[in-house]
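So, here's a batch of structures to check.
Values quoted throughout were computed directly from the atomic coordinates according to the rules given, and no laboratory measurement underlies them. These numbers come from a predicted model, not from an experiment.
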Structure P
Amino acid sequence: MKNFITIFAITIAGFMTGCSALHSGYMANSAALGSNNFSYVQMNMQGTSTATYIMGIGGLAKKTLVNEAKQEMLKSNPLQSNQTLANLTVNWKSSYYLGIVVITKCTVTADVVEFK
């Protein structure tokens, strides 16, 4: 009986401490804004995409997650003539549950500028 209680306590402790999250990201230089020949059309547009992996199986490749998030962002404000994305950032959040399930979320944020 004493062994059962010890194993049960270790199992419960493992379940309660088996979750974590990691954040990472980068900023890409997407447009040359050295001159005063542009104006901001919209700031801080964002799009997200998510992939779930169970025991390493499932989800999408990272390149696909970034593209999916970018396409979602551009749905709300399609680019017009003389417009481009500037200050593009890509952020990643990976959440781990019990070492079995990993949920990866990609968020792409950008500003839209219009050249004169």
Structure Q
Amino acid sequence: MAFDTLIYAKKLQAAGFTPQQAEAQAEGLCEVVEENLATKRDLKEVRECLIGVFGSQVCASEGPAGSLRRELNEIEGRLITKMDQVTRDIVVYGGGVIVSVFTAYGVMFAVSH
């Protein structure tokens, strides 16, 4: 993004800033703009990277957002399914441990009496 510091500084001076204040403000804002705003070139590089990762479906008519959203939803669905499986396994294993412990206590109690 092109940011014309001279025009900005002149506008600040017209609003009552001293030339030094206007210049400092313009330079500061220019740094912020250059460091934090994406350029068309930045966006093109991201698009090319996404195409490299996800293939041509990123360029589908629904656009990259739709394709990525669908992919993320699929990943979320797989994670939820896996978490459900792990939860069931923990419950089954934990239940087995509890039954085993009570059985062992029962046997120990029966043997000691």
Structure R
Amino acid sequence: MISEAIAAIERSRPGMLSPSETIALLSSTDHEVYSLYSRHALCPAAHFTGYTEDTPGDTLLLIPDQYSDIYLHRLEAKADYDSGEIDRYNCSSALFNAEWERFERFWRGSHRPLSGKWRLE
């Protein structure tokens, strides 16, 4: 949920990202997730338009819970970059990339791609 992601980054990097920055990053991440999903026959999201500050906090994010650290690592990387903490940024980015690759392998391995087509909306 959006509210859980906001709470998680606030615990991890207090005061470093505003709720609106957090929501924008969550939206950007889920646009990438939707792009991945939409290339497969069983796309769990019918249509994704993004999140705004008006999106309810109990809105579910697109990545399954077992891979939800992706969101925190992306948010941490942004906070670390913005604060000039380059070593922390490199670590957060590496964690994000590793989790993203693990999620992408899972998704591609368990969902049949559309037959030669890209279904992007």
Structures P, Q, R, by Cα Rg over 2.2 N^0.38 Å: label with the highest value: Q
Entry that produces 15 once relative contact order in percent (Cα under 8 Å, 6 or more apart) is calculated, selected from P, Q, R: Q
Parent structure of the calculated result -8500, given that helix-only ellipticity at 222 nm (-39500 (n - 2.57) for each DSSP H run of 4 or more, over all residues; to 500) is the read-out and P, Q, R the choices: P
